[in-house]
Structure P
Amino acid sequence: MLKNLDPLLNADVLHALRAMGHGDELIICDANFPADSVARATVLGKLLRIDGADAPRAVRAVLSVLPLDTFVESPAMRMEVVGEPNTIPAVQREAQAEVNAAEGRDVPFAPIERHAFYARARKAYCVIATGELRGYGCFVFTKGVMLAPDAARPAGSGQ
């Protein structure tokens, strides 16, 4: 056990999050997502797991160490409900609260159609499967940068 690290962040997940660079994307998905087959096509090439946690709890753990990108319009995305693109299921509302809390500001999820989500996931850095049993607990996050306290910050970056 390490100090100040969420206990859900196992060694494999921490290694991947640290290895990712600015602009790399990661997927957090529910138990229904074809995680293993999709993960084989990612940069990492293998599936990561945070078993025993629902998607919002896994989002909290990951975002406790991963900054979101402030240079892109949508650093957080959610899978749309098929046939109901404006419906926001409870799992997504709960994850949205975790994102906003981690960032200290509103970072609304951008919707992404289911098949477009799968295609994007195959190009991601990695896929993290959770124990989430509710459907549509699937998200894309884009890694941002950590700036030194005296580093120049982009205008309007929120950092």
Structure Q
Amino acid sequence: MLTNAGKYAIRAVMYLAIHSNANKKMGAKTIAGALDIPQAFLAQLLRTLTTDRLISSSKGPGGGFYLEDADREHTLWQVIVSIDGEHRFHECFLGLSICDDAHPCPVHHLVSPFKKELLFNFQERTIGQLIEEIKDNGTVISLKMPFLED
């Protein structure tokens, strides 16, 4: 459903939401190391997210990527669309070229309700809301370190 690029972008945005602000910017190398993501690939994703105005960045000494308060009002759906495109989410779970309610694949009836609920949650919850939920639940985003560690 999501590409590795989409998954990496979501993880990076969530990491930035917890660890950055306008006074604390982070480089792609730092983020890549913390999340165990290839640095060059992540840098490309972060540039795309910056171009699409989903995250903020500044150049020069002391520069880097960060989330402002306004960036935290974006949704994960906007991140997904920026990196993977909207069509990725609507593809058949089994990879069939034709799969919808009128022409379902063998697992369409199992996957469709899950995808609808996931889509709703991705579209309706802001990054800021998700970060609050993560803090409340103690969720981790990296196999290397707890998500909430500094």
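Coordinate-derived values only; no laboratory data. Since the model is a prediction, treat every value here as computed from it, not as a measurement. Cβ atoms are built from the backbone, for glycine too; each structure is taken alone.
Of the structures labelled P, Q, which one yields 42 when relative contact order in percent (Cα under 8 Å, 6 or more apart) is computed from its coordinates? Source structure: P.
Identify the structure, out of P, Q, from whose coordinates distance in nm of label points 7 Å out along Cα→Cβ at positions 106 and 122 was calculated to give 2.5. Only one of P, Q returns 2.5 for distance in nm of label points 7 Å out along Cα→Cβ at positions 106 and 122, namely Q.
Ranked on distance in nm of label points 7 Å out along Cα→Cβ at positions 42 and 98, which label among P, Q comes first with the largest value? Don't skip to the answer; put the middle values down first.
On the way: P: 1.4; Q: 4.4.
When distance in nm of label points 7 Å out along Cα→Cβ at positions 42 and 98 is calculated for P, Q, structure Q comes out on top.
For which of the structures P, Q does the calculation of helix-only ellipticity at 222 nm (-39500 (n - 2.57) for each DSSP H run of 4 or more, over all residues; to 500) return -15500? Don't skip to the end; give the middle numbers.
On the way: P: -8000; Q: -15500.
Derived from the structure labelled Q.
Each of P, Q could give semi-axes √(5λ) of the Cα gyration tensor in Å, but the derived value 30, 16, 14 comes from Q.
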